[in-house]
Structures are given as structure tokens and as C-alpha cells.
Structure I
Amino acid sequence: MAFNPFERMVAFRYLRGRRREGFISVITGFSLAGISLGVATLIIVMAVMNGFRQELLSRILGVGGHVMVYGTPKPLDDYADVAAKLRTLPGVIQAQPLVVGQAMATIGKNATGVQVQGMKPEDLARRKIISGNIRAGSLKRFKGRGALLVGTRFARRFGLRVGDRVTLVSPTTNATAFGAMPRSKAFRIVALFEVGMYEYDSNFVYMPFEAAEVFFRQKGRATSIELLVEDPDAVAKTKAQVRALYGEAAYVRDWQDANASFFSAIKVERNVMFLILTLIILVAALNVISGLIMMVKDKGRDIAILRSMGASRGAVMRIFMMAGASVGIVGTLIGTGLGIAFAANIETIRGWIQNLTGTKLFPEEIYFLSQLPAQIDRGEVIAVVVMSLSLSFLATLYPSWRAARLDPVEALRYE
């Protein structure tokens, strides 16, 4: 649809409005603000949801394995041979035996439950999200039967430092003359790690594999073997290969099984937020319709004069379509710029607001992560822009059609 210079001049002149048409200009301004706010909010929320999912996914896959293999009905006695066979499977990068268990950590009069991960020092060194985020101490001392690696938030909660001792109480017991007594052992902290996820930094502790074997009474056995694969999204193929290799002798579980409900909830929440925020743009588009209808009613005499001077119905329709679409285009561009700028600097803005208000906007113990993430997806931004422009264009059709259908004789008669 081509717009000639005369049509553009008339359309933009109508948008400015005269003093006595101030109410129409106010409606236009609110429509512009509504579209800008809707587009910006939608881009920001989608970026935060994408960033939140990606950060959680990277930490969950970084700390845990992609595929977990458990021995059934008892732990793996021949874990070294099993791990060696699993490393030969296509797409498998690492196969690491683990001794995993729950324990009670006691520090003075304080106690808390922890998840204990028993790993070989060389395997922990290859787990980059841990070994690459050591905040104090050194992994070189992670050996023997008395070493312990804890998260920074765990250490901060109890005022611990490298070199301090933590007593772990095992759920298994020792038989004594006085009955069953809980098994406990003191470990020395050799290093502090911080992966940036509250759950791991506050509740996970690591000890050497041989220490975990003794502590959990799994001498010569592993509770599971974790596999790291090249493509975490294609773990189904690896699961099928492991099941074909061991059948009922192994129970296989992947990260998608372990976190299915969690990531499904994030997906549902993301879709609902997209739908709700789209309504903001829709309401703004309805404001464009009401503003154009009022403009058409107010400009009846002008339309009649234009038609009398030879303007066609198509020209009149294009004038009002251009006037309405301009609001949508400008609002969409402003909203896109604001949304991208806000999402790109959201952590800085969050810190500034926290310092200004004195309130914590993103508590780690609730949202798991220590920082507010945002990941701008180019495809989603384009989709939001196209949707906003489409709604803005559709909003101009009915008022423009009414303006084109206006009878100039009737319009001039009632002026």
C-alpha cells in the first residue's frame, strides 16, 4: 500500500491535533505509552525467564551428571569396570563413580542436614563448575579420609573458614555394648566453592571417594555412576544404550527425569506470563481504535472537504491508517529499545533499586540464584515486535473504513 506525501502530511497533522482536540491527543499519548510499556515489559519478562532457565540448567548440569546409573538391587561392586564400559558409549564424555548420601553436619551447638558427594579428586577437578569456582583453599588438599569441600553459604552461615572442622553424623549406626550408636567423624575444610546457586552452595559438601566409602560403609562399592554427554538434550539415546547394555541390572535416570516437574513449572509460568503481558499490548491497541474513532468523528468536516476536492475513499482510508499505525510503530520501537536496554542491564538496575529502597528484591533462598539473570532471545524479540505491529495495524482497519465510508454531503449538512 503506497502513501503519497500529501496523505502523510495530513495524517501527521491529524496526530498533532489542535488545542480544542486535546482529549484526542491525550488518548493518542496513552495508546503510545501503553504499547511501549507492553512491548518493553514483554521483552524484559521473557529475557528474565530465559535467563533464569538457562542459569538453573547450566548449574544443575554442571554440578550433577546428565545421566545417572544406579546398581539394582544393591550398590555397584564392580563400578570401575562399569565406568570403563560406559565411557566407550558414543557421545559419553565422562563416567564418574560416586558415593552419595545424606548426613547431619554439626558445628558447635548448630546442626543441619547436608548432601554428601564422594568423588575422586581427579573427577572433581574435571567438574569445572566446582573446580573453577574455588573461593578459598585449594583442591590440592582434597585427598585422604579427612578432607571436606563445602559451599561458601554453608561456611558463612556457621562462620567457618578453611582449616576449621565439621563433624558429620552418618545415618548408619555402630553396634556397641550400649546399643546402636550414630556414626560420626570430624572432617577438616580444605576449600570453599561457590557455584552461584543457593541450594548447592548451602547444602552440598564434597569428600574424597575413599573417605565416603568408609563413612557410608560402602567399601569397594559406588552408589551411582554419573555420565556427562556431549549433548544434554539428547540423553534419551544414551539411556537406551545403557539399558541395552545392562538391562534390569541397572536403574538409569537422566537430568530431565530428575528435574521434570521443576522445568515444566518454569515453562508453564513463562507461557502464562507471555499471554498476560500480551493483553497489555492488546488493550493499548484497543485504545488506538477508540482514539481513531473519535478522530474520525471530529474530522468529519475535513473528510468531506477532502472528498469534495477529489480525494478517493482509498486515500482517506490510508490517511487514518497511517495516523493509527504511526502510534503503533513509534510505540513498538520505543518499547523494544527500553526492553532490550533494561534486560541487558537488569542486574545493575536491581542493585540500584535495592540500595535505594533497602529491600532485597531477589532473595537467593527463594529464587535459588544469587543474581538476577536475563538472556535476550533475538527470535522472541522479533516475534514481540511483529505481534505488536500486527495488532496496531489491525486496530486501524475499522476506524479507517468508517472514515472512507463517510458521505461528504451528510457530513457538511450537519456541520
Structure II
Amino acid sequence: MHPESLMMSYGYKPEWSEGAIKSPIFQTSTFVFKSAEEGKAFFELAYGLRKQKAGEEMGLIYSRINNPDLEILEDRLCLWDEAEDCAVFESGMSAITTVLLEFLNPGDLLLFSTPLYGGTDHFIRKILTRFGVHVRSFSVGQCSEEAIRIVEESGLADRLAMVYIETPANPTNDLIDIRCSKSIARHFEREDRPVYLAVDNTYMGPLWQHPLKHGADLVLYSATKYIGGHSDVIAGACLGSSPMIARVKGLRTFLGNMAGPWTGWLLLRSLETLKARMDVQAANAGNVAEFLNHHPKVEKVYYLGNLKETDGAAYEIRQRQCLSNGAMISFDVRGGESEAFRFLNALGLIKLAVSLGSTESLAEHPATMTHADVSPDEKRALSITEKMIRLSIGVENPDDIIADISQALDHV
């Protein structure tokens, strides 16, 4: 069956919980062992003291390690990306930081794409470097020889441990080639030193892009966004092969940043409508982009659906890599910060708030909000200017969304 059908029941049997059609919330800190021998066996697996025997399952120990709501959720999230395993976290940033801390050591080099979400950019440049990790960045269009040259000129080519990319990029919708990024990793890896590729897929969600199929080793989500989709839960997720996720879950256990059962239950609820919501959001975004493309007070629209064959590599990447144009749109108003603020302050239906992917439409000002900590020079180079506005398109009637944007533009 298709994933949207399996979201209703996969990984759960009603007879486990008195016939309840939905999984209950397992609000418990610990689980009772049937015997001391069983407890010993569970801990041996949890701490990697021995390999799992054929047919043996990891038992429930303690909700910092595992919980039924999270295990069912992780099973269902694997379906969209066709991943072997998944780890759920209490936030998108906890998923990202755990992955970076697990696969990078002092002295290693991290190569990352720009722009990134502001929180990720801050952690890489200002926190990860405090622990002796070296970082270098590359921009859209630099994904082959130029990126390899950046690594070689760092003098740390033999220490490259990970390539980290976000595509489409937040907030510009720039596309980074996943397949090309993997070729960079392969160029520098050695038999005894793998170089991993991690992809933040939050902007496209589990439906519209599947990085693992294009060569990624790990795919990351802020599950707060499309997966949660209702602006009422904070969560993150990481998916990949069983051996790699075992490492991620191992560090998650000791950092203690896994999601709680209430979060797991809310995300299970949201997965049932994920495709229905995202289909509507993508259709609405197409209508909004068409309106913005022809408005005299709009200077430029950053939207995947605007790419044409004449755009060369970007168009080719979208056709090969993306299954939709998504529901994220950024645009430049004619003017600067004051004109952008006038627009934002005049919105009615669309809410002035950060985040994305929820049922309601949201608008924000990247230069002074989500990307406030990015250096001025970097923002200019990446076109994150004072006139840019980012929209996350929701499930409202598209005519109402457009009417709200139109009246707000009248104030510019």
C-alpha cells in the first residue's frame, strides 16, 4: 500500500491496547521487565554490548531510550523516505546537532552549503568550531570542482568527515545538487575514512523530495514543520541506514534529547493528513506565486515553479530531485526594510510569525528574524536583503490568501 494509507495503522495493533483504534499515549518513564534475564538482554542491545540475534527485538526499557509512541512514529516516518531506520528528537535543532556531534571529531572538517537555516548556521560557525571542528562553506553553483577546490585549499582535505547541505535553501529556495554533493564526499573519502552526506529536507518535507534516493546518507527534518503541520509541537527527525541511525540513537540516549510520548502521539495524528495537507499547500503556493509574478510592487519571486529550461542547472536539479514546487515562496518588495515591514504589518489572514509548513499561512522577514545572526556580507552575497519576505503557504482558500497579500501590498 501507499504510505498515506499505511499512516493509519502501520506499526500498531489495536489488540495491544484494549482494542483502541489509535495508539494510546504511553505516559510512563519506565517499563517492567518480565525477568532479570530479559532486562539484562535489553540492556546488552541498548548499549551495543552484543549484536542482535535473528528474530530478537529491542525491548522497552526507559522512555529516554525508547517508548511505544516514538517507535510507531519512527516506523511510519521511514515509509516516505524508504529508510531503514529513524530517530525522533525533541526539536529539529536537536536532531541536527546530535548528528553533527556524532559524526564529527575535533580536527575534522565539515563542508556545508549556504544559505542554511539561521539556527544551523549559528551552531556550525559559532559553536561547533569551539570544539575544534573546522568548517568551510560553498554556495549554489559551486557543487563540483569549486567545492573540491575549497576543501583542498583548506589544507584539511584528509580530515573532511561530512558534507552538510540544505536544499531547497532557506529562505532563497536555492537548489543544491544532492548527487553532486555525494560525489564530493566520495572524492575525499578513503577506505578507512568515510565522508558522509547529510541533507536537511525540511523545506520539502517527506513527500516532495527523497534525499536518500539521490545518495544522501542521512536526511534531517524539523518535524515541527510539515510533519507536525499544526503549529502545536516542536520535534525533529533523522533517517538513514540502520547502522548510522544506531549511532545517532546511541548519542541521543546520552544527550537525553529524544521526544516525549505526547509529542510522538501528536505527530502520529499529523501523519494521517500529511499528504492531504501538503497537496493543498503546494497547489495554493502555485496560485500565490502566479499572483506575485505579475504584481508591480514585487521585484523578484523566489519559487521553484518559476524555474525554466533557460535556468540551466537549477532547472535540471529541480526536475530530477524534486517531486513538487513546494509551498515556500520568498519575494523582494520594491524598496527596503520599511516597505517590507509595511507589508508585514498590514497582513490580516496571514500571520506574522516564523516557522513554516503549518496549516495556516505565515510570513516573516528573514534578514532581521530567522537569519538575523548571519553576517551582513554573507546575507548580501546570498540575496537575503532587507526587501525580502518569506511566505509559508497554508491550506486556506487560495483566493483569500491572495486577497490578503494584495491588500498588504497596497500599503507598500
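No lab work stands behind these numbers, since they all come straight from the coordinates. Just so we're clear, the structure is a prediction, and the values are computed from it rather than from any experiment. Cβ atoms are built from the backbone, for glycine too; each structure is taken alone.
Points to keep in mind about this one:
- Comparison of I, II by distance in nm of label points 7 Å out along Cα→Cβ at positions 43 and 307 - largest value held by: II
- When distance in nm of label points 7 Å out along Cα→Cβ at positions 147 and 323 is calculated for each of the structures I, II, the largest result comes from I.
- Each of structures I, II was scored by relative contact order in percent (Cα under 8 Å, 6 or more apart); the highest score is held by I.
- Top of I, II by percent of Cα pairs over 27 Å apart, largest first: I
- Among I, II, structure where helix-only ellipticity at 222 nm (-39500 (n - 2.57) for each DSSP H run of 4 or more, over all residues; to 500) as derived comes to -18500: I
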